[in-house]
Structure I
Amino acid sequence: MNPNRISRRNFNHAVGLALAALPLLANAQAFPSKPIRIVVPFAAGGPTDLMARAIAKNMSASLGQPVIVDNKPGGGGVIGMSEVARGPADGYTMVFPSILAVTNPALMPNYPFDTLRDFAPLTVVGFIPHAVVVKPDFPAKTLQDLVAMAKAKPDSLSYGSSGNGTSAHLGAALFAQRAGIRATHVPYRGAGPAVQDLLGGQIQFMFLDMSSALAQIKAGKLRALAVAPKSRFAGLPEVPTVAEQGYPGFDVHGWYGLLLKAGTPAPVMQRLYAEVKRALDTQEVREIFQAQGIEPGGMPPAEFTALVRDDLALWKRTVEQLNITLQ
């Protein structure tokens, strides 16, 4: 076979690939040519809304196009996620769900999306750690004390959450399984009523997200026995992790991340990731987040995709093993 012919064939193939890529490169260079929308699948005023508006303001100035926050609450995030799932894969609409994007598929038999097939994870915007909290005068002074109390009188302790299937519920249920204790779950309509009953003694402990817990812990209204992620929380460096207190590998984290529609061109995703990461690295955004107990994210798309995959597997396994339902 003539080697020159092989070289010419390879050359022609390479030229063809380059020509085919030109439209994508041109679109990426022109991106964005119109406003970008961040769909927040929750009501205005919560931590997701705060994070979205902080980065949107910063990104607008850098991109030269408005970045608009659009609140679409309802359906456990499904309504907002539908905005991206049914739209074009062009990067002009992103959705900003919480960890519900990986817990709902485990809890809802008819969940309408495959999170990894239908969406392209961009980055985690913020992590919100959970703390194991009790009221200040609760007898248990450590996590080991709490476990000892629960083992001494099975089913005598109750824990609250902001609702069935929330990360607070799942995290506490997973811990009870790991610790070998039986405790009763009491779901509430939001964290506020749960905290009030915790302080009143109707429930004994909670896995409370730091956006709700931090100010009350620092004010002495709540006491933290542990934090749930694998690493200590910078805002409460003196509080040990669950893993440090006898449960190695325990790592429950709440995250809020940006997803695009699957098939969004890689150059567009790279541009958006760079802009979000740059916004997260600014002092202004970091201060806004840290005041709310939020740890800024910024992991690259490949790492976020791996996190989504791992969390989907974790919560599916947990829900099946513990027979957790939304009822």
Structure II
Amino acid sequence: MSRWVLHVDLDQFIAAVEVMRHPELRGRPVVVGGDGDPSKRGVVSTASYEAREYGVHSGMALRTAAKRCPDCVFLPVDRDVYEEVSGEVMAVLRSTGAVVEVLGWDEAFLGISGEPARDPEGFAHQLAERVHTATGLYCSVGIGENKLQAKIATGFGKPAGVFRLTHANWYELLGGRPADALWGIGTKTAQKLAGLGVHTVRQLADADPDMLAAHFGPMTGPWLVLLGRGRGDADVDDTPYVARSHGKEVTYQENISDWSRVRAEIARLAGLVEGEVAGEPRPVARIVVKVRYAPFVTQTHGVALSGSFTDAALAALDQFSSRRPVRLLGVRAEFGS
């Protein structure tokens, strides 16, 4: 191979940043989420490895995390600090001369060729060392012939390791694993595949693309087969990320049962979003409303924007048939091309 794709993933990034800020927490179970108060509503943004041993994970309600791990230390989210540290990490990655495609605060793809590609493991180890020297953070690095392989390889390398996944060892490592072990396949897709008798990665690779096209669509069906075979995009793009939408959402400490108040809250959020995107050069094409009912069922509806943000948001809200108590509301503006 003259070109490799690397996936760099910072280990327990947010928790690791907080431990650097609070060294006395090293070795203790740390959970970051919401305003740091587990008695209030909010979700876990990240959990340290020590907290994960108690079954705490990202997306879990803070109250549930506190029940599973009464000894956990809960801290509030500090976005500004995480963005600053993430920027330092990405600067280290770019300083190598590799093409860097940022995926978020804590992960990025790198494309390497030429001399670095002769020894991708050596390059990866040096890269991880440079990140640690500059920021004090540890990272895992996956190496692959494409983004799919590199992304999955990172999981084999965690924590703080390097792993190479290629077509040569693809089936040996993944063939017997469930289909949702693949990046891009979620629980619902895996369940639908299972209903068709496709349970493992190998079975997915051997599946008839036309059969899957009939159930998932002419584009998605064959694409799923390619995922099973370890095929994917190998082009790393360093074009800066541009958000496709902008929104606001609020988790309420007490459920809202009065839907006249729900309408008032949606109108308020729509006004905030409209004000925040007023200077955006791209037109807003669609307004989407998100409702999370108590205890934790989430639905969304959207409408094309033809008038005011508030009118569109309320029109989207009218598409919700249930008037059950609500714990979270959100309004999102989606930009057109």
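Some values worked out for this structure:
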| quantity | calculated |
| --- | --- |
| Winner on relative contact order in percent (Cα under 8 Å, 6 or more apart) once structures I, II are ranked, highest first | I |
| Which of I, II yields 11.2 [mean projected area of the Cα convex hull in nm², for residues 57-192 alone, calculated] | I |
| Top of I, II by distance in nm of label points 7 Å out along Cα→Cβ at positions 65 and 281, largest first | II |
| Label whose coordinates, when mean count of other Cβ atoms within 10 Å over residues 121-128 is calculated, return 24.6 (choices I, II) | I |
| Origin of the derived value -15000 (helix-only ellipticity at 222 nm (-39500 (n - 2.57) for each DSSP H run of 4 or more, over all residues; to 500); candidates I, II) | I |
| Read-out P(r) over Cα pairs in 20 Å bins from 0, in percent, computed value 30, 51, 15, 4, 0, structure in I, II | I |
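Where a number appears in this text, it was derived from the coordinates with a stated rule and is not lab data. Source: prediction; values computed, not measured. Cβ atoms are built from the backbone, for glycine too; each structure is taken alone.
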